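What follows is a set of structures to go through.
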Structure 1
Amino acid sequence: MAGKYDEAQFREELNRLRQEVDSAGKCFASYEALNRWLANPENDLDQNDAGFWQLHRATVQAYLFMTLGRLFDNGDDALSFDRFLDTRPEIFAREALRARRQPLTGMLDEAWLQDFIERAYVPTLEDIRQLQRFVRPVRKQCEKIYRPLRTAHYAHRLGKRESDELFPKTNRNRVRNMLFRLSAILQCLFDLFHNGRKPFLLETSGIWRPRQCYDYRRSYGQQLRAWEGETERVLTLLYSSRDDGTKST
């Protein structure tokens, strides 16, 4: 299938998708942190606040599921991973990279730029297809669970039975892995587009992934924990003890 994006559109959609996936990651992290906080008996949560935190938890869960449900939409105006990955390899050609980098190099030595361009990786159509295959498990989960859940429960309230059947199929560890895959492929495409760097997801041998893939998974896990920490800091501040023994609200 021929790609639909020119260079300007690719840059815009790349930035938009990174923002979407980051927002979903922050919601997931906030949900995880709040669950741990509420489950910890050492946190003397004021029962008068329970309704507020239940509403907050439901809100971040709704945003997370809505985002996952729409990332693979196929509407003409939808922000879609499928259409984004169906891009033309010539966007990553060396001359295209030179045109992008030239304004950024300023007064740098032309020889340096030439060497940079010559060392740039140019993907093949098969490379693009391999990257597409990396997100297939995510698309499968979105189409099977999160898109129907978005439609049945959040968007249209079509029926309680369908929602009741879908919610038990959601899985937090699976969502974490979905977010990792989406973030990883966007990082690979960012590095390829701006720096001519070969995507680490292409460095495969059989079923084995390169060390960079595991390094990125660890890095993304650290990012999620940092986002969780933001929620935990707010909760700690709100419920820190006062000198008179009451809780701050």
Structure 2
Amino acid sequence: MKRTTARCLAAAVLAAAFVLACVSSAAAAPAVNGTFLVPGVETNNKIVAGPDGKMWVATSEEVLRFSPSTPMIQEPKIIAELSPRDIDVAGSLVVVADAGKPRIVTLTTALGFGEKDLPIAIVGASQGVAGSPAGQIAFSDPGAVPEQIGLITPPNPAQTSEQLGDPFGVALGADQAFWFAQFVQGGVTRLTSAGQKTLLTGLPKESPRQIAAGPGNTLWVTLVKAGEEGVARISGLEPPLPPPPPV
């Protein structure tokens, strides 16, 4: 009798756990729960979660900031001649790739919206930007002659190197290096925080455009060549080893 009772209890617990899992799964299903008017948003405007807990969108000649709880109320920061192509977070900064002027726009969030914003000069027009938690910024500059990629460690000026082949999107990988989509060569370029470069080929030529870090130490690259549109996965990135424990 005791064994039968124990089995029944175990079965009941398992059944309850299954029902709870199903209910939890159903409750957690994604759903659209609101759309909000944000004047100025266009086709290529990107959005990012800032280090201040707010959302940031770069639009023509201004950057908008709003709270997730009140997205209908936006705080604009006017930036003359801004033509944004990308936006990301670098430490406590929000950084914007500007194709309108030769600059990377940086906005300080820790001390207040737009305080001590610092445009950092580059040579041409950037199409991609990415930041690291430590505050370093990487950018592509296909508008330079010759084409370039670069690193910025604020408040220092940009450090660039020639990178032919229409460098475009850029992302921070799990290995804490920056990776650039190389359109013409059909590959990606790895750039370390110290400025060391490595080219990885194997993608269709005249195809890679945007790049993003994915789960499992991967990178994902969009491919835009006519008839071969798609995405490519790059695996095998090795995260840096954690620092040794204090002695």
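We did not get these values from a lab; they are worked out from the coordinates using the rules stated. From a predicted model like this one, the values you see are computed outputs, not experimental measurements. Cβ atoms are built from the backbone, for glycine too; each structure is taken alone.
helix-only ellipticity at 222 nm (-39500 (n - 2.57) for each DSSP H run of 4 or more, over all residues; to 500) was computed and gave -20500; which structure, 1, 2, did it come from?
On the way: 1: -20500; 2: -3500.
Here the read-out was taken from 1.
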- [ ] Have a look at 1, 2 and say which one yields 145 for volume of the Cα convex hull per residue in Å³, for residues 92-187 alone, as calculated.
- [x] 1
TODO: Using the calculated result 26 for relative contact order in percent (Cα under 8 Å, 6 or more apart), pick out the matching structure from 1, 2.
DONE: 1
Open item on the list: With mean count of other Cβ atoms within 10 Å over residues 68-75 as the yardstick, tell me which of 1, 2 scores highest.
Closed with: 1
TODO: Out of 1, 2, choose the structure whose coordinates give Cα Rg over 2.2 N^0.38 Å equal to 1.27 when calculated.
DONE: 2
